[in-house]
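Have a look at these structures, which come just after this line.
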Structure I
Amino acid sequence: MKTLVLVVFLFSQLMLAQKELTHEVYFDTDKSEVPETEHSRLLLFLSEIESMDIEKISIYGFCDDRGSDNYNLKLSQDRANSIKTIFSNNEFDESVITNVDGKGEILLKVVKEENVEKIRGLNRKVQIIVKPVFPPKPVEEVKKKDAAEVLKGEIKAGDNIVLDNILFKTGYSYLMPESVKTLENITKVMVERKDIYFTIQGHVCCTQNSRDAIDRKTKQRNLSVARAKYIYDYMAKKGVDKKRMKYVGMRRKFPLGGEPKYDRRVEILVTYVGETN
């Protein structure tokens, strides 16, 4: 009996893993801008799927039955495009977005509801469909150079050191918990190495046209700067002389070409190495 229960449980978990996730964003009449409340709901949905292994995402725009066919097709496409832009602005990997299509109007009778205006409100929407990879891909352990050890060694002006294990939460300027110890170790080295002057460079993932991403906490489009400043402030608090360091945001000028999480990064550009006593 216990074996049967276990089999049923595992089967239910497998079915759940294969299940598509959907989210709908609703729009005001004749508008393609996402209302503030809907924008907040969408960000919550993004936070739910950020850690998933995703096969593809489809984004479909719709309109109510008012307006001409051409008008509704354009408006529904604009709505779908606005959702894709939000994905991009919030560091979401666009390579998995396979469809961004305006479908035009939805007929009134699609929804069982007597209130015509309520039906039209429900039809002014974008539907997002997320299909997870099944089975999930195995997690690959990538051997990285330890930045603290690199900084202890022989370095020169112009060296650019990627802090590989300093990873940020998607859309934010604070670290993932597993990266805190790494930052602590790097900072200890920089406190001791008073001969090193450097610039902290912040980077973001997945935005269009090398733009900066939006910091979800402040709503400002300066996430790469905020990430660099986070490291700067931490090091200054721990005793690194502010005269030895600067910080700058690099937007998305230099993607690494691998997993998106590695573009949510900071690097140290060595600007000067003095003589040690």
Structure II
Amino acid sequence: MAFIDHIHACNSAKPEQYVPFCMDGRVIGGTRPAFANALLAHPARHVLRNHANDGLHLAPEIASHDSRSQAFAALIADLHRDGMIKSLHGEKFDVRPTLNDAPLCVMDRSAMSYFGFRSWGVHLNGYVRKEDGIHMWIAHRSQSKPTYPGQLDNMVAGGQPTGYSFRQNMIKECAEEANIPENLTHNMVAVGTVSYVHETEKGIKPDVMVNYDLELPLDFIPRPVDGEVSHFELMPLSEVAKMVRTGFDFKFNCALVIIDFLIRHGAITPDNEPDYAELTIGLHRDITR
């Protein structure tokens, strides 16, 4: 096994196999053909169009943020009632192709992958410096988590709900997941993004993770607060790197955040890693490549 295997595992989707989903005159997602056919056959199909078999289009008269949000909310409620969408989260995400775009609408977090809409999230690399080098705080996900129970995770992470800036959301997640006080989060540094296009049971998941580094005091001990983490473990960076390189103990996308950290902090270099170039490119995938 190698670091590059995590890039391949995260980028498991084949966008060309999906039916394009268009809004505001451009492609912003994609659905499985069976889901697209079910949408067009659904009683709420008046909100969708199939233009010359070139993909699904939201009806042009549904053109404002509020009207799109209301149309999707009604459609998703019907699909959930009919069993086509298995569960709803209750948290709303902005639907937007890039950060340059104003949100086109909001949608329940759990429904995003059915339509192939890009989701955004925040991840925190929490670490300390000791005499023998960098040590990283690793979260152990609770065994009661509905997704990836018991796997290893970045110190703090979460989806990006509507109404928050990325930094505001990161500060909120730090308090909720690890009891990191706001006075310590002042030292957080935004360090870039990692993106991937993953295949899930719901559909395609073209996600972007906005990442932060936070160097913490040696005497700070994180404490689980909201029950999503069972405990935290402080590990030498070399040990973290070995675990990522040799196995899949980490939640699939968290491994990419760690690989990015290892590259930025000089633990993975073009001299010690034959896949260095492919790693640096592979950490930034989108639905078009």
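Some notes on this structure:
- Which of I, II yields 64, 40, 34 [Cα extents along the principal axes in Å, calculated]: II
- Origin of the derived value -11000 (helix-only ellipticity at 222 nm (-39500 (n - 2.57) for each DSSP H run of 4 or more, over all residues; to 500); candidates I, II): I
- Which of I, II leads on distance in nm of label points 7 Å out along Cα→Cβ at positions 188 and 212, largest value: I
Values quoted throughout were computed directly from the atomic coordinates according to the rules given, and no laboratory measurement underlies them. Quick caveat, the model's predicted, so the values are computed rather than measured. Cβ atoms are built from the backbone, for glycine too; each structure is taken alone.
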